[in-house]
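J.: Next up: the structures, one after another.
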Structure 1
């Protein structure tokens with residue numbers, strides 16, 4: 001049976017752990033609020049971009065672009081967004097498990113696909129599994145700006161344009177609530193479909209100068225890059241929500257453990273006191 005000192009040390013140690021998890025919970029909550037605000041602000045820009053691209057894509061047969069056309073798939077690219085640090089519950093494990101299961105069902109060998117990974121957790125696990133990583137980015141800022149990932153986004157789109165990939169998907173956790181994140185796969189390229197809700201439902205008409213085709217050449221790569229950035233903002237909100245929930249659960253478990261240890265400590269102390277009284281009474285009786 002553990003001594004009183006051992007139990008007391010465990011109680012103190014658990015209290016210190018609870019202080020850390022509570023602090024991490026509060027930090028994650030603050031970061032989550034900022035991430036949500038940033039994602040919501042960016043959605044205004046993304047929505048207008050979708051509307052313009054949809055309008056040009058539906059304008060007629062006089063506009064075309066390789067990014068809008070399907071071609072025989074010889075190699076597939078996957079962009080994976082994970083976190084750089086752990087302590088976020090099943091945020092990374094569920095995402096990686098679902099992605100690898102999908103890849104294994106689609107491809108017979110690693111020659112048929114390549115992966116672009118953001119986040120140290122994903123990178124390290126993919127390296128362990130000897131997956132074909134073609135590009136990586138770690139230490140992604142908690143509140144990323146477009147400039148932080150513009151290089152990776154631009155390179156990813158250029159790989160498709162250059163024929164290195166014939167299709168490109170992005171995998172990330174979509175934010176639903178602080179307690180719920182949904183593993184999401186989104187097809188980025190080719191841009192073969194547009195959201196019906198974004199097709200100038202307001203009746204807006206656009207006039208293009210110099211021409212729709214020339215504007216399309218500039219807008220489409222930028223639009224594809226914006227989809228990657230938007231997914232990153234969504235993933236960051238999911239990460240902080242998952243970490244906040246995990247730290248809240250850890251704090252609750254620590255409190256429960258402290259209660260159990262305190263009860264054990266009190267019982268052990270009472271037993272020790274009772275034993276001492278018994279010994280004193282026994283000793284006094286022996287002297288009579």
Structure 2
């Protein structure tokens with residue numbers, strides 16, 4: 001089962017609802033993997049859509065009752081995810097519930113739910129919003145690489161302390177699938193994560209608890225969401241240093257989006273290789289703490 005007891009926040013009704021959400025998401029993933037009839041998928045999706053709205057309202061009521069300081073930001077995450085699910089629902093009906101779109105949705109829901117419950121929801125019971133990582137970094141790319149490893153550890157249990165990094169400047173970026181996001185604001189350009197097939201499959205197997213053998217739309221969608229979360233966290237940390245940086249939606253390619261990246265690191269995670277690169281419009285030095 002995708003649910004883990006470590007996801008509990010200690011509030012019985014919220015934990016009970018989280019368990020149900022994980023069960024529904026698992027049913028959704030299995031329906032896609034088993035090529036279930038459209039009716040089965042429609043039922044799972046409809047149930048998930050209705051329950052997400054119900055759960056979010058209940059969770060927000062609880063946050064209000066304890067005067068949680070991070071409530072507004074949390075509500076915005078809920079709102080964006082609800083819109084994502086509803087958008088996919090519309091797209092599926094328009095596309096006749098095609099397999100590719102079903103896999104896209106299953107991957108996005110899985111990755112978002114795991115990180116939201118394993119990280120964001122844990123902050124509710126702490127009663128405060130965790131500060132962004134303020135550890136020292138010599139290059140922006142080190143911050144983005146560290147953020148990616150932290151998110152992978154939260155979502156899959158990958159031990160980031162065992163990861164080994166090495167500079168990759170001037171080399172062609174390595175990876176079997178690349179996710180890039182445009183950066184706008186004080187930091188302009190793009191951030192790129194390149195996943196080896198080995199790492200891509202390891203990560204999504206750990207999320208779904210299913211055996212996967214190809215980097216299909218479900219895997220790609222989950223990687224896009226993981227990259228989006230990682231780069232969003234890095235942007236938040238930059239804001240803590242006085243640098244305004246926004247990210248745009250992730251874009252997936254099979255070819256490296258920028259050849260000899262001006263700033264890149266290769267990370268051997270122990271579960272496969274990861275390239276993290278920043279292709280900036282102009283070089284800049286990160287501010288010191």
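Read-outs: derived from the displayed coordinates by stated rules, not from any lab. Note that this is a predicted model, so its numbers are computed, not measured. Cβ atoms are built from the backbone, for glycine too; each structure is taken alone.
J.: State the single structure among 1, 2 that was used to calculate log10 I(q)/I(0) by the Debye sum over Cα atoms at q = 0.07, 0.16, 0.17 Å⁻¹, giving -0.26, -1.34, -1.47.
T.: Of the options listed, only 2 reproduces it.
J.: Separate question: Quick check: 23 is what I get for relative contact order in percent (Cα under 8 Å, 6 or more apart), calculated from one of 1, 2. Which structure matches?
T.: 2
J.: If you don't mind, there's one more thing I want to ask. Computing FRET efficiency 1/(1 + (r/R0)^6) of positions 224 and 248 (r between Cβ atoms, R0 = 41 Å, to 0.05) for each of 1, 2, which one ends up highest?
T.: Top value of FRET efficiency 1/(1 + (r/R0)^6) of positions 224 and 248 (r between Cβ atoms, R0 = 41 Å, to 0.05) goes to structure 2.
J.: On to the next question. For helix-only ellipticity at 222 nm (-39500 (n - 2.57) for each DSSP H run of 4 or more, over all residues; to 500), the calculated result is -17500, so let me know which of 1, 2 that is.
T.: 2
J.: Another question about this same structure. Of the structures labelled 1, 2, which one yields 2.5 when distance in nm of label points 7 Å out along Cα→Cβ at positions 112 and 240 is computed from its coordinates?
T.: Derived from 2, not from the others.
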